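As structure tokens, here come the structures.
Bear in mind these aren't lab numbers, they're just calculated from the coordinates by the rules spelled out. Just so we're clear, the structure is a prediction, and the values are computed from it rather than from any experiment. Cβ atoms are built from the backbone, for glycine too; each structure is taken alone.
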Structure I
Amino acid sequence: MNFADLARELDALRAGTIDAIAGAPDTAALQALEVDALGKKGALTAILRGIGGLPPEDRPRVGAVANTVRTAIESALAVRRTSLGDVELAARLARETVDVTLPGRPIRRGSLHPSIEAMTEIARIFEQFGFVVHESPEIEDDLTNFQMLNIPPDHPARDLWDTLYVDVPDRLLRTHTSPGQIRVMQAMKPPIRALLPGRCFRYESVDASHGFEFFQVEGLMVDEGTTLADLKGLLDQFAQAMFGSGKRTRFRPGYYPFTEPSVAFDVECLVCGGPGCPACGRSGWMTILGAGMVHPVVLQYGGLDPERYQGFAFGMGPERISMLKHGISDLRLFMENDVRFLESFR
């Protein structure tokens with residue numbers, strides 16, 4: 001093979017490749033043509049292998065022709081690549097164009113958990129009477145959770161709270177939100193109107209009416225001249241706002257170590273309206289919370305003079321409120337995260 005033969009092959013490669021480039025339908029086909037012509041195993045490389053059989057004076061001439069062919073092919077590739085890129089971009093923009101005049105896709109809306117919803121409603125009602133929401137820690141010490149609430153270590157009332165202790169000495173998961181009373185009284189001066197929502201924990205067997213983890217809302221009011229009549233009037237207004245106007249209420253004697261006197265607060269049965277039914281145990285009444293006047297010992301631990309200040313406290317379970325309001329019979333539903341149950345509160 002001589003110089004003229006190699007030059008003809010190179011010229012034919014240039015012409016054929018440029019024609020093919022001009023007709024390439026897309027960038028993928030263009031990439032394949034580039035590899036076939038200029039790749040390590042492409043046609044140009046194959047032709048240049050014949051340089052070894054040429055006289056030494058012809059080899060530079062063939063190399064110059066080959067460089068001209070490579071430059072021409074690369075220029076054609078660049079021009080075609082730009083053209084195809086513009087076409088593909090225009091097609092993609094047309095394909096992905098969003099018609100902003102079309103109605104939007106409907107968004108599936110969730111809802112608050114019934115426990116959170118109940119706590120929010122409780123807070124909304126009591127905020128109208130000047131109560132302010134406070135937070136207290138879920139891990140408490142024995143002193144604040146029990147002793148400052150008039151429950152010393154040897155007090156039989158401790159049997160009412162099945163306590164979960166943590167690995168840190170003298171630390172436990174709070175059994176009620178009542179220790180928040182101490183923290184609020186120590187941090188604030190009367191008049192005090194505090195609402196303390198939060199989770200509580202007790203070592204109890206889980207059944208339809210008990211759980212080892214539950215929510216509670218604690219209320220505390222301390223001022224000069226506060227009376228049990230103030231407590232009853234406030235709870236009457238709360239019951240009307242939560243369950244509807246016209247509901248009868250009553251106080252019954254109760255017992256809590258940190259209040260004296262202590263009461264249970266009942267509302268007229270939400271199912272039968274008073275005559276008696278299985279839901280209310282044929283009594284016509286449903287208990288919604290416990291309350292009472294703050295014990296003088298608790299006021300002293302809170303840094304207040306019981307001779308000057310009096311107060312009342314109440315505690316309720318938002319799950320209990322939801323069960324009464326919506327006719328839910330099993331407490332476990334609140335913690336099982338059954339989507340069917342949760343969606344019913346949308």
Structure II
Amino acid sequence: MRRNVLKGLVASILAVTVQGAAGPVFAQDAAAFYEGEKITWIVPYKPGGGYDEYARLIAPFLERYTHARVEIENMPGAGGMRGANEIFNAPNDGLTIGIINGSAMVTNELSEIEGAAYRVADYNFLGRVVADSRVLVVPTTSPYYSLADILASESPVKIGATGLGGSTYVDAVLVGSAFGLNQQVIHGFGSSSDVRQALLRGDIDAMWGSLGSALSGVAAGDNRVIVHGGMEMLENFQDVESLFSYVEQAADPVHSQMILDAWSALNAVGRPVAAPPGVPQDRVEFLAEAFRNVMQDPEFIAAAEEAGRSLSYIDGAAMAAIASASTDLTPELKELFVAAIRGEL
């Protein structure tokens with residue numbers, strides 16, 4: 001009781017009115033504001049999945065560094081879009097945050113999908129939990145050992161993908177456009193695991209996907225990674241070349257570079273944690289600092305490793321820059337990306 005009275009007095013002395021996107025809110029000393037408060041953490045998928053597990057791993061550590069109570073609220077629907085909308089349109093008092101499927105939300109925004117009531121670049125980002133590298137895998141019996149082998153192929157290389165507009169399809173058609181690959185994208189598989197089964201049967205030659213999803217096939221000796229889409233060397237795959245090393249071999253290197261830069265930014269969005277627009281800056285900074293402390297806490301890192309969850313933290317400012325780069329495209333690039341997302345290529 002005494003703490004609440006003191007907290008109210010502090011609020012009365014320090015509060016100043018500021019205008020947020022959803023009306024007036026009150027800025028005050030952020031640490032005092034969050035002391036004993038409840039933060040609602042929205043997960044845009046049902047319990048038990050990867051996004052949910054990350055949130056539940058982070059929550060107790062975030063409580064440690066904010067002195068607030070963190071409650072997880074699962075809000076599945078529309079492929080993660082319902083939860084993303086809820087975070088974006090939440091009251092701008094700093095008491096609602098969440099994790100989003102950033103890359104999917106970018107593609108939804110670019111393609112102007114119905115129901116996308118947010119702008120990715122306008123979230124207040126606290127940082128990113130992880131972003132998985134995109135890789136091209138082939139069977140270990142394949143004659144293709146690098147992108148150079150695919151570029152030199154006289155017959156079309158069969159690339160497997162899920163539905164039109166899915167990530168495996170978008171990866172394939174964008175990379176194909178960047179390098180003018182002689183490829184046939186075979187889409188319509190029900191899931192990524194179905195594509196991997198087709199790869200094992202020899203029905204297709206290769207598939208794009210996340211590195212995390214590829215690891216089990218590589219460890220089993222079924223597949224090998226032959227190229228990746230990142231700018232930096234892959235940990236534990238240092239002999240695998242980046243697509244960026246092939247830019248000068250493209251028919252139009254400038255155009256190829258532009259496509260790869262935008263595609264890389266899209267993939268780098270990953271799984272960020274964000275608050276809605278309009279939250280007072282001191283509260284955003286406080287939450288971002290608390291999130292940074294969590295992501296650098298040795299106990300948390302050990303817990304994530306034990307759970308088999310990868311981490312590739314970047315701070316809120318870096319995350320905001322990536323979000324802007326992924327959505328601020330030239331008209332030509334936007335037309336290409338939207339065509340890929342809509343399955344028109």
Structure III
Amino acid sequence: MQNQLKTILEEAKEQLKNAVSLTEAEELRVKLLGKKGKMTEILRSMGSLSPEDRKQMGMIANATRAEIEGLLSERMNALKEMQKNARLQAETIDVTEPGVSRKLGTKHPISITIDQVCQVFTSMGFSVVEGPEIETVFYNFDALNAPKNHPSRDMSDTFYITDDVLLRTQTSPVQVRTLMKQKPPIKVIAPGRCFRCDTPDATHSPMFHQIEGLVVGENITMADLKGTLDAFAKQLFGPEAKTKFRPHHFPFTEPSAEMDVSCFKCGGTGCNVCKGSGWIEILGCGMVHPHVLQVGGVDTEKYTGFAFGMGVERVAMLKYGIDDIRLLYENDMRFIEQFR
């Protein structure tokens with residue numbers, strides 16, 4: 001048995017020396033030390049020896065096994081290192097070769113416009129607030145003084161989820177939520193997405209963006225509204241921009257108006273963009289209706305306020321000369337990259 005162990009050790013040394021892959025080394029390990037390996041067979045056969053011989057042979061067998069394990073470990077580590085070096089050699093990178101350029105994206109014109117509008121108003125001291133896109137009828141209509149029979153409540157204009165829950169049709173609900181949460185003075189703008197049952201065409205989309213503005217404080221007048229929005233137009237469209245206000249009607253403001261800005265393309269002389277008028281309607285505005293202030297718990301004897309709302313897509317289309325709103329949603333990179 002001692003000669004067998006010596007023979008196994010010599011064979012192991014020779015075979016490991018000739019092993020050129022980890023697979024061969026693993027096969028040799030199984031052959032020698034596995035459940036059916038040569039060393040295992042010898043250890044199992046030691047049961048027939050006398051106690052003294054078994055003790056002596058056990059020491060020799062364990063020493064032989066330990067030596068074989070050490071040889072296996074040493075050879076496997078050497079083979080792993082060789083394999084790693086071979087892989088590194090095969091995967092050598094030529095650092096002088098030109099790299100593959102990665103195409104960088106750019107901001108969407110809608111995001112650019114929202115950022116620009118927000119920057120103008122934050123420079124005037126406004127804070128930016130947000131509200132949920134899924135609203136209740138109370139915040140979207142009732143609290144904004146909309147009559148029960150107002151056409152905007154119809155299913156043909158509004159996406160209803162339930163009888164009392166809908167996708168907001170405007171960012172004005174944020175105005176009510178702000179009035180309920182904050183005490184005057186208030187000076188905020190609220191950008192966000194809105195939804196209406198519109199058939200997509202060159203000027204309409206069922207999903208669009210608005211920016212709502214609200215100012216509430218003591219002695220706020222229509223003059224403050226006009227001055228603020230005139231300053232906004234000049235910062236956004238240039239110092240040459242002029243504004244004018246036309247009477248209008250909104251349930252949540254009284255008096256109400258629409259603001260026009262002088263055509264950025266023709267300077268007011270008349271062109272196809274402004275349809276020959278020299279003016280372009282840009283937003284709706286007015287003094288906040290007392291009923292809306294009362295819903296927010298504001299003392300109407302002490303405080304007044306004004307509000308305004310503009311369509312971001314419309315501003316972007318006017319500012320960048322885009323003639324079809326659908327271009328903003330098609331995600332054609334050829335179009336979007338023009339605004340880099």
Identity of the structure behind 2.1 (criterion: distance in nm of label points 7 Å out along Cα→Cβ at positions 141 and 309, calculated), options I, II, III: I
Winner on mean count of other Cβ atoms within 10 Å over residues 101-108 once structures I, II, III are ranked, highest first: II
Highest-scoring label, criterion being mean count of other Cβ atoms within 10 Å over residues 213-220, among I, II, III: I
When distance in nm of label points 7 Å out along Cα→Cβ at positions 69 and 269 is computed for each of I, II, III, the largest belongs to: I
Distance in nm of label points 7 Å out along Cα→Cβ at positions 85 and 181 - structure with the largest value, from I, II, III: I
Among I, II, III, which structure scores highest (criterion: mean projected area of the Cα convex hull in nm², for residues 45-132 alone): III
